[in-house]
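What follows is a set of structures for review.
Values quoted throughout were computed directly from the atomic coordinates according to the rules given, and no laboratory measurement underlies them. From a predicted model like this one, the values you see are computed outputs, not experimental measurements. Cβ atoms are built from the backbone, for glycine too; each structure is taken alone.
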Structure 1
């Protein structure tokens with residue numbers, strides 16, 4: 001698939017100053033208020049080229065943000081992939097071997113395989129397990145509207161709706177039965193269970209990887225997430241009319257099965273298809289067709305790679321909000 005080269009408004013910077021935190025785990029920083037309150041994890045760089053999270057996380061560290069209550073953890077997750085960035089292939093360092101955001105099950109973490117991602121996930125496992133609330137900051141390959149991703153629990157929806165109203169992140173991808181292609185960080189342990197208590201775990205997809213607007217939004221969402229749980233004072237926001245909230249239920253995660261995978265037309269995300277309409281051909285593996293009317297595709301792959309995700313198929317679950 002041919003795509004125009006992305007505009008690189010935000011580029012990686014040297015993160016060596018952040019390597020030694022205060023937890024014994026590289027690139028993980030812990031700040032305890034000394035007062036009762038929630039344990040909140042801000043996680044960035046789950047994927048190496050999703051730079052907006054790095055901007056948000058280093059903003060917290062550079063400006064000396066400290067929690068008024070509870071504990072704040074700031075994590076730069078996959079710096080090894082981040083450091084593999086190349087200007088001529090800015091999408092290539094999403095991962096090195098495994099997708100760091102699909103291996104958060106006991107089967108993977110306790111299993112026999114080894115990779116840079118599994119090594120890092122095993123390092124971060126106690127950090128993620130200890131967090132009451134998690135914000136995992138991501139971005140998208142295409143310049144589409146920002147959106148939330150979360151397991152379909154009311155505790156997640158409530159937080160996303162409240163924070164999104166402030167930052168105009170008004171689109172939601174709800175996972176009622178998991179992702180279907182592995183276990184993401186926000187579903188590790190109790191955060192993936194309906195009986196997991198009050199803990200909130202959200203992904204914020206903040207826009208296209210390399211845009212300044214995505215970095216600005218990631219920073220704003222991070223501060224508002226911390227304010228929602230009382231760790232910092234609420235930032236001031238200009239008054240704005242309430243925006244319509246759009247929520248989509250994940251129906252199917254389609255994988256690339258063959259080198260012959262092709263979409264029927266160029267897709268960037270949020271295109272809709274009628275029931276049975278052809279979305280993609282995947283060589284000998286067959287066709288991908290819309291499982292419902294108003295089927296909305298999210299995160300269509302920019303470059304099909306066998307074994308990786310091709311597209312998410314969803315249906316709208318909330319007309320207005």
Structure 2
């Protein structure tokens with residue numbers, strides 16, 4: 001009997017997600033492709049590994065045993081990859097990283113240039129992803145690394161089960177139309193009457209901004225709900241309202257029309273790299289994390305105390 005690690009991963013995802021369609025969405029396969037993998041695994045072991053229950057499926061007893069053993073086998077595969085990397089004279093690997101837009105624009109080009117100079121055998125593949133999705137993809141092995149945000153005003157529990165490396169703190173400033181009455185050293189509470197352009201309350205960033213404003217004593221008057229910072233800044237330049245922009249977010253500043261105004265008490269968010277606890281057994285992963293740390297320092301992130 002030969003067991004395919006790809007098929008075991010697929011079965012594990014079906015078990016975790018509770019069905020073929022949900023697993024297919026996570027794995028970026030079609031539902032029919034997932035079903036074919038599961039059926040082929042059943043042929044490999046000589047008995048079905050899932051059974052129909054209404055419109056869904058559930059694991060058979062053999063399927064449950066395979067999922068338990070899959071964790072052991074996939075961990076062994078990871079250790080083998082790490083051992084091979086360690087034995088090579090030159091690092092060679094293809095790593096996937098989930099990024100939020102500002103990090104992709106401000107840090108990723110620097111990191112890729114750093115790796116090209118010091119470890120040309122390492123290739124980074126990036127995917128723009130919101131933090132919640134990126135965390136799931138790291139946990140399930142679809143991403144090697146994810147750059148995430150930690151807002152003091154909106155703490156999240158996403159770090160559970162992951163190892164997190166802080167890269168630094170990103171300062172957040174007011175972005176207002178050029179010529180506005182706002183001056184450096186203002187307090188967030190002075191913006192209670194402003195027209196805001198921010199993302200929706202369902203996004204991590206949107207929740208963090210609203211929470212910070214409420215702590216300052218007001219609910220922001222959001223007239224334009226926009227997820228992309230580049231779009232929000234273009235609307236600020238057009239005089240439609242104010243938004244917040246971090247140091248990393250300056251990558252999206254239009255050539256004119258927007259003033260970046262620092263607060264008296266800086267608003268900060270922490271940028272972190274998240275990965276599975278055993279991932280740093282791979283020299284390539286350690287090299288990529290080091291490159292992100294150097295890029296963060298060069299990019300002006302505030303060093304962690």
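A few comments on the model shown:
- Entry that produces 0.96 once Rg/Rh (Cα atoms, Kirkwood Rh), for residues 162-265 alone is calculated, selected from 1, 2: 2
- Test item: mean projected area of the Cα convex hull in nm² calculated as 16.3, pick one of 1, 2: 1
- helix-only ellipticity at 222 nm (-39500 (n - 2.57) for each DSSP H run of 4 or more, over all residues; to 500) derived as -13000 - corresponding label from 1, 2: 2
- Structure (1, 2) behind the derived value 22 of relative contact order in percent (Cα under 8 Å, 6 or more apart): 2
- Comparison across structures 1, 2 (criterion: FRET efficiency 1/(1 + (r/R0)^6) of positions 114 and 234 (r between Cβ atoms, R0 = 25 Å, to 0.05)) gives the highest value for 2.
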